[in-house]
Structure I
């Protein structure tokens, strides 16, 4: 056993890929050092903070996503201590594993200089992402589920299919609709294989994958009532979330064009070179999956959600480079290079812009805000709205209402009435407001919560060069 361990250490020592990804892990910490607990990350930190304070998800506080992300941070805090650093550190580690997964998928088709460059560019492209985030965690499980399924298609090893199913299961526990997409993609492909091959083995694979993947639904039903889960995880996100997230589809259609380019470039190459059936079928599966995830970004087609969804195109970039290099026509080859450079430009332009604009001013504003709250807000409760969930963990105070974000169009009238009654009952001595932030959601202040705050609280601090205000309760209310 000692000899085996020594052999493993020796292999690691000789493995340049290991050291490369160790460097990428350090690079990940470097580029995410300026990020802070913003509103998008606050959804998860606020939920985990509620759990640290003894609240139960779905029953004591409302959430519209599956519970995996909250439990990940909750247990991270339980093991390593409650801090923003530990939540960020586990997320950066997951980011590095995402990059390694993309590398492994790329390596299945082509291993060259660009296979190593792509993980670096992927990590760099995330420097503005909120990585303590359910969307991001979900993609980690999706990437590795795809990797194991690709290997299953190549060697038919049952263990690869089981790993793929387990990771599909976990992806649904972290984000229901995108986890369901990877399930639909793999299930459909197995069904197609069963139809084409008329082989009992494919029926067995289909049942095996489905049985293991569907476990999250059973786990959720065991812990919470099905009616509560339907309302939180299906009704609200599918029938109300999209109402406040309508935006131009320009970016989505740009990447649909890139998707089309990737698809036909690979298809034409395979038709010319008479590639084996198994490799063709894998590519068809990957492009079907990629289309599903691109379409899923329509729920909110901003840069973060669209770039997050194109992990398969990013993985196939080294293979595209190889195909381009095989083209003997100088003009066509360079036209293809230009398209590929444009593709990468859309991915890395925002991170470059973020890096150039990063400064310590926003961190200083947050420190000033937290210092004021610490000195002037003594209640254990604080209300931060309409969309400032990050403030609950940052201030280490408790949300008096059941909702970490309260947005007209997303939340119901009953949610606002319940929240107004909770604020009335708990009487937080301070509220933090930022109405400018929610203009993009077409937020309407004509609601019970804002009317109550306007009547019973007064402004005491406006953060300079910011739209954040702190209001204190009127003396006659205490």
Structure II
């Protein structure tokens, strides 16, 4: 809530907290911690050898939070077996970044974060908590699930509290900082959400996408977690690699090694799922966007689905015109390598956008996804937030590959079209829409839930 003289008003941050699983005191604690450590975290993020320290610190902050405090009546509990002194090398290395120092002051939180890290990295179930008195797998899974839910909520609250159009008094006191720090916190929000996904499925971010692949017909996961870990160990993690003919025998060998029956059939199901990855999800979102579209937007959206290259650019311009969103055409042929558009009229809300398409229903890869970074520099707008808008979308490993690129949003055409439909229906303001496009990483309509009162999906 925001107090202005005698009036109380609901804020974006308050709404995000209310819709999350976090207690308000916990949300305030985690937001304050992020604000104080964001520079350190972003520095750790740039070094792949030190990223684990950031991940541990984030997990430690969650398990150290008020949710597990007696002051709130212990709304959540960590396994009692964790409350013992054991060697915790990663806690020692990460101590300067932790919310609670020394870490021995809360053994359960530090040890819980250590065990959760092992799970998120693909560790074997029977080796997660060997130092401790036997802990039931159900108890550990509950701890991982709670941690993942809290990380997602933390990320949502960070996103809501760092939106560019908010007045200063609408932000928590700890987040009333400069533009650069707010931008850094948006990048941190992406990292928090990536960690949440890894903790949820028990796999590193680079292979977590495989866990979401479903077998055609049954709707079940193509491969169990243990098989994905085996693929990771054999460097079989890229979509292109999984589809290569010369890798087929190696895939069968990996699946066989973990005891999966009918390995040949399992690999065929996996490869079909990779080819169909997110196709149905995109179709569902296009359908929803078209059904709720008003006026001429419905026809524009229908024509955008199969639009490629210059036809796609034309349809995006038509969407922007219908929604009344200001934009400047940058790629007029006078500057080689210039990006396509700059959205927004106000300097503080501008976004440099590059449009990318792929033929034959293929997805856009890493090079296409990051061209906008170079393009923005060419036109002298390297400091402006950047976004790549792809039709039909991006290869599933691209979000992980660009995790170290600041201020780059990845937007699939179906997500963009759905967001535009919300603007034309008056459910989302233009400012909120543009701020949504400035969220680093893969942008999803679900992230608008904390920004608007109602979003129908």
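Values quoted throughout were computed directly from the atomic coordinates according to the rules given, and no laboratory measurement underlies them. All values reported here derive from a predicted model rather than from experimental measurement.
Looking across I, II, the calculation of mean projected area of the Cα convex hull in nm² that yields 26.3 traces back to I.
Out of I, II, which structure matches -15500 when helix-only ellipticity at 222 nm (-39500 (n - 2.57) for each DSSP H run of 4 or more, over all residues; to 500) is calculated?
Structure of origin is II.
Thinking of I, II, which structure, once relative contact order in percent (Cα under 8 Å, 6 or more apart) is computed, gives back 13? Value 13 for relative contact order in percent (Cα under 8 Å, 6 or more apart) corresponds to II out of I, II.
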